[in-house]
Each structure stands twice: as C-alpha cells, then as structure tokens.
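Following are the structures in question.
What follows draws every value from the coordinates through simple rules; no lab data is involved. Predicted model, so just to flag it, every value in this text is computed and none were measured. Cβ atoms are built from the backbone, for glycine too; each structure is taken alone.
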Structure 1
Amino acid sequence: MLKKDCFLIGKTLKPHGYKGFVKILKEKTLDLDIQKIDFFLIDQNKILVPFFIESLKEINSNTFLLKFEKLDTKEQLEKILKKDVYVPLKWIIKSKNNQTNILDFIVFDHERGILGKVDYIDTQTAQKLIYVSSKNHNFCFPMHEKFLLKVNIEKKIIDVKIPQELINLN
C-alpha cells in the first residue's frame with residue numbers, strides 16, 4: 001500500500017507488559033472505526049508493512065494498546081518500536097466532535113469537475129449517505145468504495161465517480 005493512500009496516525013511507543021502488547025501514540029486527533037481495522041501499516045525502511053491485529057483497545061483519545069499477531073516477545077517488538085504507524089484512509093471516518101472528517105471537502109469528478117462540497121453525512125441509514133451542495137444543484141450518494149475513489153485529507157478533496165443518473169435522482 002502506498003503512503004498517499006494512507007494516513008499517518010502516530011508512532012509505536014514501548015512494550016506494555018510481557019505478553020507482546022505495545023502502545024501507539026496517536027499524533028492526530030481523529031477517530032477510527034476500530035471495529036473494522038484489521039491491521040496497521042508500520043514504516044520499515046520506507047516501506048509500509050502490514051501488521052495484523054490480534055487485540056486492539058483505545059486507552060484514551062491519543063493512545064492505543066494493541067497486540068499484533070505473531071509478535072509475542074520483547075525482541076520481536078523492538079523491531080517496530082519508535083516507527084511511524086499508518087492506517088488506510090478507508091478506516092478514517094470521524095473527527096473529534098463526532099462529525100465526519102470529510103465535511104466541507106470538495107467533491108471532484110474527473111469527468112464533470114467540481115460537483116460541490118460535502119454538506120452533511122447521514123449516518124442514520126443502513127448505508128451512510130454523503131450530501132453534496134453547490135450553487136446549482138444539491139444531491140446525495142452512498143458512502144461506498146464504488147463511488148469514493150480517493151480522499152485527500154491534506155487538500156480536502158474527494159475524488160469520486162458518480163453516474164449522472166444518481167446525481168439526477170436528487
């Protein structure tokens with residue numbers, strides 16, 4: 001996985017206890033959907049290597065306590081200590097105030113250009129809906145990987161591919 005498709009969340013700190021647990025200090029204030037996280041990516045000599053999670057617990061707003069699969073000893077853990085930790089963008093869903101991170105992001109379609117800005121996220125439905133507003137038109141579309149191609153957090157741009165028929169439904 002490439003760094004451009006991931007988000008730096010922090011660094012590994014130190015082992016916790018003697019059973020292979022490690023702490024991760026989150027440098028960014030964002031919430032992750034920890035129920036869906038299968039792995040973290042750790043920078044190993046400029047290559048992002050996935051480490052699969054056996055156990056994950058958020059201790060507080062800036063610290064995780066976790067156990068990686070197949071890392072059971074202090075010696076094994078030392079290879080990943082004080083390293084940058086990344087997470088794929090698809091698992092970043094909420095900011096600190098419980099609003100979705102992508103509010104006010106520009107929605108950009110490569111065929112149609114700028115479609116508007118994210119105005120609202122409806123999380124009350126089975127499928128989350130992203131509401132987009134512009135001067136000419138308001139519409140919504142499902143928050144799904146079929147439509148969301150890439151999220152650039154730094155530039156606050158969402159690249160999408162939305163069929164015109166879906167835009168016209170609204």
Structure 2
Amino acid sequence: MEYSELNLIPQVAKSATCAFTGNRPHRLPWGNDESDSECVSVKAILREKVRSLIEQGVVLFVCGMANGADLYFAETVIALKAEYPSVMLEGAVPYHGQERTWPRSERERYEKAIKGCDFVTVVSEHGSKWAPLKRNRYMVDKASILLSLNYAESGGSAYTERYARENKVKIIKINDNI
C-alpha cells in the first residue's frame with residue numbers, strides 16, 4: 001500500500017470547505033480553446049472567487065479532478081497556495097485510472113494537478129458509470145459551498161448542483177458573472 005492511499009486527511013470544518021463542479025471541454029462554449037476570451041474571463045473570475053473564499057476563511061478546496069473545468073479549478077487553487085500557504089487542495093478521484101482514455105496533454109495536466117494536491121481520496125474502488133456521481137456526492141457532503149462552472153442542464157455538474165441544493169449547500173455559479 002502506498003502512503004498516499006492511507007487516506008490521512010485532516011479534519012476540516014464543513015464551514016471552511018468548498019467543493020467544485022464544472023463541465024468537461026465538450027460542454028464548455030470554448031471547448032479546448034483556453035485562449036478564447038470567455039475562457040480567459042472565466043479563469044479570472046474563478047481566481048477572484050477562490051481568493052475571496054480564502055479571505056473569508058475557507059481552507060480546504062475539494063476538486064473532482066476531471067478534465068476541463070475541474071483542472072482549471074485545481075490549477076487555480078495550486079497557484080494561490082503560494083500566496084496562502086494554509087490552503088489545502090483535496091483531489092477527489094472517482095476511481096484509479098479515470099484519466100486513462102484522455103488525450104496525452106490532458107493526462108499530463110492531470111498528473112501535474114494531482115501532484116499539487118495535499119491529499120487524494122479515491123472514492124470508488126472500481127470504475128463504473130456511478131463512480132463520478134458517488135464522487136460528486138462525497139464532495140458536496142464535505143462542503144458548505146459549491147463553486148460551479150456549469151453550462152448544461154443535464155450531466156454530472158447539473159446533478160451536483162441539484163444535490164447541493166437539496167443539502168442546503170451554497171452554490172456560487174462562476175459563469176453567472178460573465
């Protein structure tokens with residue numbers, strides 16, 4: 001067993017924890033073109049929202065580590081950790097190997113983001129169509145705030161927003177500020 005698999009996660013109050021949900025590239029208006037002006041705006045807003053939450057006392061950010069918006073979020077938190085060293089990032093991975101079918105550049109980006117996490121939780125032992133939903137519930141159950149970059153009315157991020165509403169978790173929609 002690897003040390004990282006021992007799941008030694010510090011206990012952080014729900015009120016000091018923020019989770020994130022967001023779309024994969026195929027559901028984002030700019031797809032994979034991160035130089036698109038809307039994507040650049042979204043990333044700037046995301047950075048300011050995360051900074052504001054840190055200044056309000058959030059110390060743990062939980063990310064599902066999917067490609068697309070999740071990696072934007074992870075990269076934002078990792079960058080801000082240099083300025084705010086008490087901040088922690090938890091990678092909530094639905095199952096080992098979720099990135100196996102991604103393009104090489106996305107797998108490399110994922111590996112870099114995983115290395116920037118303070119700890120990683122693998123939510124399901126085996127991959128299945130239910131593993132990402134279980135991971136999303138895990139994240140919402142830990143948090144008092146859900147940051148969302150969701151452009152779709154169906155799919156994982158829409159499900160996660162509904163679950164957060166049902167559980168009285170505050171939702172901050174990034175794309176509502178564009």
Among the shown structures 1, 2, from which was the value -12000 of helix-only ellipticity at 222 nm (-39500 (n - 2.57) for each DSSP H run of 4 or more, over all residues; to 500) calculated? 2
Thinking only about mean count of other Cβ atoms within 10 Å over residues 15-22, which of 1, 2 has the largest value? 2
Consider the structures 1, 2: one of them gives 21 for percent of Cα pairs over 26 Å apart as calculated from the coordinates. Say which. 2
Work out which structure the value 19 belongs to, where relative contact order in percent (Cα under 8 Å, 6 or more apart) was derived from one of 1, 2. 1
If we compute FRET efficiency 1/(1 + (r/R0)^6) of positions 23 and 143 (r between Cβ atoms, R0 = 35 Å, to 0.05) for structures 1, 2, which one ends up with the highest value? 2
Comparison of 1, 2 by distance in nm of label points 7 Å out along Cα→Cβ at positions 103 and 135 - largest value held by: 1
